[in-house]
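Student: There are structures below to look over.
Rule-based calculations on the coordinates, nothing more; no lab input. Computed from a predicted structure; not experimentally measured. Cβ atoms are built from the backbone, for glycine too; each structure is taken alone.
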Structure 1
Amino acid sequence: MKIKKWDILFLVVAIGVVLFFSLAPEQTTPRVPLDDVHRELKDEKKCRDCHGAGTQMPLPEKHPNKERCLLCHKRKG
């Protein structure tokens, strides 16, 4: 069986993909807690009730993407 140029290219790309994902850093963004307040959270707009400006736990001023909480903060469990 003869090895073709496309076979070698496929192997190189496959190895590159595996290396990329195996060497990627761990997720460091805090997860959404599994407490009574967050358990029933269905809508990201509700996050602003507690984490909006002037609330009990406001987000830092330089916090990125304040409208898409669950894009980075995944649920536990």
Structure 2
Amino acid sequence: MTTATTTNFIDWLRGQHARKDVVGDLARAVRSDPRGGKLSTPQDLSKRLNQDEASWEHHDALEQAEGEWLLGVNG
């Protein structure tokens, strides 16, 4: 169960920008995207990655990041 104070996925992801892994790479890409303010869910980002024909690494990073975020939300 999530609450009103739970950070949305994209805000959480932006906060991961200092990481030295694929999730950090994705976070930095989202932070630098001028259209990133319109994103809030993993599904939003997945659609964006598909529209931009992003690399499979970004898709894998999204899957990893969503799993980590869900653990934090539901953990």
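Student: I have 13.8 for mean count of other Cβ atoms within 10 Å over residues 17-24, calculated from one of the structures 1, 2. Which structure is it?
Tutor: Structure 2 accounts for this read-out.
Student: Upon calculation of Rg/Rh (Cα atoms, Kirkwood Rh) from the atomic coordinates, which of the structures 1, 2 produces 0.94?
Tutor: 2
Student: Quick check: -19000 is what I get for helix-only ellipticity at 222 nm (-39500 (n - 2.57) for each DSSP H run of 4 or more, over all residues; to 500), calculated from one of 1, 2. Which structure matches?
Tutor: Corresponding structure: 2.
Student: Tell me which structure, out of 1, 2, gives 2.2 once distance in nm of label points 7 Å out along Cα→Cβ at positions 9 and 57 is calculated.
Tutor: Computed on structure 2.
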